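Some structures to go through are shown next.
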Structure P
Amino acid sequence: MKVKVLGAGREVGRSGFLVNGDGANYLLDYGVNLGRNPQPPLHVMPKEVDGIVVTHAHLDHSGYVPMMYVSGGCDVYATPPTFDLSRLLIEDMLRLEKDAHPFGLPEVNRMYSHAVEIGYKQKIRHGNTSFELRDSGHVVGGSSVVVESENKKIFYTADINLNGSRMLNEADLDVGKVDLLITESTYSQTTQMPRKESEEKLIEFANEILDQKGTLFIPSFSVERSQEIACVLKNAKFKHKIVMDGMALKVNEVILRYPDYLRDYKVFADAVHNTVWIKNHKERVRELDEPCVVISPAGMLVGGNAVFYLQELAFDKKNGIALVSYQGEGTPGRRLLDTGKVTIQGREKKAEAQVRQFEFSGHSDRNALFEVVKRIEGNPKVLTIHGDGQSCIKFAEEIHEKFGLDAHAPEIGEIVTV
């Protein structure tokens, strides 16, 4: 088999890998890096692809799949929740960035007319090449991919969380002997705070803010992070009012339809039903009349209802802002974290609210990624991808030193043969 790296080489985002086996070409993910100039993976001729596999809903993995339907029409495979969630995110991307992308809703609709819903461990075959999905523990319905052809096996982790979360099961690594491991490296150089400790510190901060009659704003990614925070608060028997807003509410509705993809459906359902769902701006204003916790996108404070909540809450010292999502370079969330300032209506102002960051990553950290490599059977070649340049390179060197495996950080356009 051959693998061509189309994106997410020595960078985070715009994932894409073209796997050529006996009788089939599979495209594993086709995402986008968002921003003023959206960056897709390398171009692929749709007629060269026999099947597209979407590992999970996040736009850096799913966002440019509709591009394959400008002139193409092959089947696209994913779990049912991945299809529902990715459609929400892709359509929202097109709504917010109307003319930034070379496709629109007609291509999105065409993509979904070719959607084939599959479950974990369901083998799909084209020619003499097959693939199947395994639970990645990253987001609801998220997957890693096993591709087999010519007595060779590739395991692509995509985004993986070895231990899962309060909502999600741990990752499934029971895949047998592997010849090529393609592993993410996002936090390969970072050791994260244990999740239990992060949860305790967040609850402590929330109680501190509410006890002084303030409101705590928790900007969160709409897919999974918002819901996980609601589960954390519910588990702690948090006694104050919790408000949920924005796209997180649509995500709640999707996830409620898929109990089989959750660690404990009852815990999740109780947590989200225990919150106040904001339906309009009038309710948004009314609910802030008394102290509460507000969980709302966007996680990096880029647009969404975050602008309203910042304007209302950031300039009173009795309030708090808890950052629980990754804060990318150049985002308002990162600026708030680094400088303590927010920009409202074009003017930069000093935030008076207490700002703290808590680690709730959906990715495996350094120790967990080493454990992933350790638990993979066989003597595989290893490609370290989906991390900043130095993280990928350093992680490959460490894998070679620690396990004696042939590991390297591939560049975009590189072709690897197994």
Structure Q
Amino acid sequence: MNDICFPPQNTLLSAEQALSRIQQTLAPIATIESVELSSALGRILATDVFASIDMPPQPNAAMDGYAFAAAGLCGDAEFSLRVVGTAWAGKPFTGSLAHGECVRIFTGAVVPETADSVVAQEQTRVEADRVYFAAPCLFQKNIRSAGSDFKRQERLIAAPKKLSPRDISLLAAAGISTVEVKSRLRIGYFSTGDELAPLGSALAIGQIYDSNRYLLAALLEDPNFMANDLGVVKDDPAALEAMLVQAAAQHDALISTGGASVGDADYVKQILEKCGQVHFWKLAIKPGKPLAFGKISDCWFFGLPGNPIAVLVTYNKFVKPGLDRLLGASPAKTLQISARSDSDLRKVPGRSEYQRGVLRQLDNGEFAVTAAGTQDSHQLKVASVANCFIVLSAECDGVKRGDWVLVEPFSLEL
């Protein structure tokens, strides 16, 4: 059975074909800049980072206890050693450590040069200036060797990588205060349509509030982007052309919503053809069929549909990977997991679909998903309830309750 509302499948690009074309067409354009480590979270590392020191710089204690040299001692019977000093983190023991002596030591403190063992304080008892070690006592343990985390000249992080909080901590531990990262992309976004009203105004008959620009603003909240809200362009081809030409000269990429379909007032594709290039237009997906991808001068253009759920789908599936490609970021594969459907899902063969679902993990570790509601592409409340896309292939003719489906979580928190 075919989707009778749309042309045959062979006239449309699949999601995989569209993404492949985007990746093959785009090339990294970002330059390099140096930023303070405190501002580097989420940025794309531009050059490999190497350590200039060993970490830890000296052997240190892995726990609170007592440090000593094990030579001549027997760990199979209780023995005692005389305490001759204390080693604190940041304040090492500076005396000499002879046979039969030990040092009170705290986690992270430098181990005295002649010591090769640290025993936890819980395995000892103290009487006056002597410490008694219970048998059996394990020697040559609980010392972090110099360079056991990383060594001088070792590569710490390979570019390109989006710097995570863990990366920031690693670089700080290595004493690195600045890093080279990819420069930010200049991205302009706008909505089209006479029906769009600004927030704070009363709706006239036939009007709706412009939610798409707020959706795009949230999606573009990324430290690698300088996003510029270009407002709303009315359904006027001359105004749209003027906007595109002017904005293209000031941005690396433009994103529009609305006006990309085939209606009498949908001008995006024809204006893009007039002042630039159209690389593709229609996709075999739902929601999100009318997506225009092209270029105006040196600026890349993504013309998204007007329905807000279609904006959400097409941004995540096509625009974000395209922007990452322009940045020169490492390609990211979308996490997909299998879940048992707790709902019957309606689906007509012909286009792949991204239905909105509520994913949860069961006590046995398996996943189950329920439809978040009806699947019309204007329903933002359903999208707000959802925490995943249920991915249905073009060939799928529906899902019965209990069937296994692929889902793409919106985040790792359910």
Structure R
Amino acid sequence: MSDQPSGFAVVPASHRDLSAAQRNRAHWATMALFFIAGMMYASWGVHVPTVRDRFQLNPGLLSVALLAVAVGSIGAMFSSGAWIARMGTRRACLGGGLTMALCAALILVVPAYWMLLVVLALFGAGMATLDVAMNAEASAVENLLGRPVMSALHGMFSVGGMSGAALGGVLLSHGMAPVLHLALAAALSALVLLLACPAVLPHVAPVPHPAERGAPASRWRSSALWALGGIALIALIAEGAMYDWATVYMRDVVGASAAAASAAYAAFSGGMAAARFAGDAVRARFGAPQLVLVSASLACAGMIGALLLPYPVAALTGFTLMGLGLANMMPVLFAAAARVEGIHAAVGLAHVAGLAYFGLLLGPVVIGAVTQMTSLPLGLSVVALCAALVACAGPKVLRRLRI
């Protein structure tokens, strides 16, 4: 099967002499990077209302501020791959992570709105650079260990996000100043980065195919990367829609209480976190194509069930199944992007991640447009359609790439 140890890329010569202890330290260091990335992003998310109040923003100006993070992220994802390939994942993780931490500490300190936009764009760029670099590192760790670990690492990102949001809420409810909270989160992130990065593999070489001995292939002409990126975009349309519209569906269509409506996001996120920690074992046992087929089918069934049975328990069950089904899409697709023939791992990851993130932003907009023209249940049927498309196309692409 494609995801058994024999299916992994050849370990670069610079990594072959690493001891078992060094390999394990690299694995643990990468786990720490994913956790800190999730924690730092959630710590910023807690303060979106604080930013609104601090700068007295109307909804339009607040949307521009949020867009600045997205623009910085997408710009970095499409431009950072080659830089990470030259610098190596160790330096890229450190540089991107420290940029993210520093900008987080400055968000509530800058005195003017235009400065806020600059800081948020740099925050997004640092986050995206760390994201691409740590996923390239995760792929190298998989090769080094000879077994799947990508899904569990993405699970650590989810745990970091939940921990950051929960801890931020507790600290703020006990009177901690928002500026101090972000400074504390930034300091903790910087400390973990400085402690973890020395254990990160010194660099991640391209997958050693003959084509790479000559001029490197262009990611813009790689049909494999465009196929993987297209699947990632479709999958993230569904995921992005769930983050923004699940609670609205519970409130407006199901007629649930405020508490039950807020549980929709928790059900979806909890399903994602749980499935990510189980995904590696499933991928090792059955292979990536089978995992994507079953996962996407589960997500599709969950969404259809929630739409056909608009009752609190049924809807929450459907959203949990959606989380379980979508959880391993990005880990599998990122692992595949890092092994495309003739493309450096970081370059492939940057390409697919950029398209995926665009889908994450596009999802809520698409659902909103369809809902405006029809109804929210029909709008959310787009989510089920996206999951069905991934179930049909995803396994075929992965089999063709022998992932």
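Looking across P, Q, R, the calculation of distance in nm of label points 7 Å out along Cα→Cβ at positions 194 and 378 that yields 3.5 traces back to P. In terms of distance in nm of label points 7 Å out along Cα→Cβ at positions 178 and 346, the structure with the greatest value among P, Q, R is Q. In this comparison of P, Q, R, the computed figure 26.1 for mean count of other Cβ atoms within 10 Å over residues 26-33 is attributed to P.
For which of P, Q, R does mean count of other Cβ atoms within 10 Å over residues 146-153, calculated from the coordinates, equal 14.6? Here the read-out was taken from Q.
Among the shown structures P, Q, R, from which was the value -9000 of helix-only ellipticity at 222 nm (-39500 (n - 2.57) for each DSSP H run of 4 or more, over all residues; to 500) calculated? It traces back to P.
Ranked by Kirkwood radius over Cα pairs in Å, structures P, Q, R are topped by Q, which has the highest value.
State the single structure among P, Q, R that was used to calculate distance in nm of label points 7 Å out along Cα→Cβ at positions 50 and 394, giving 4.1. This value belongs to structure P.
Where a number appears in this text, it was derived from the coordinates with a stated rule and is not lab data. None of the values given here were measured: they were computed from a predicted structure. Cβ atoms are built from the backbone, for glycine too; each structure is taken alone.
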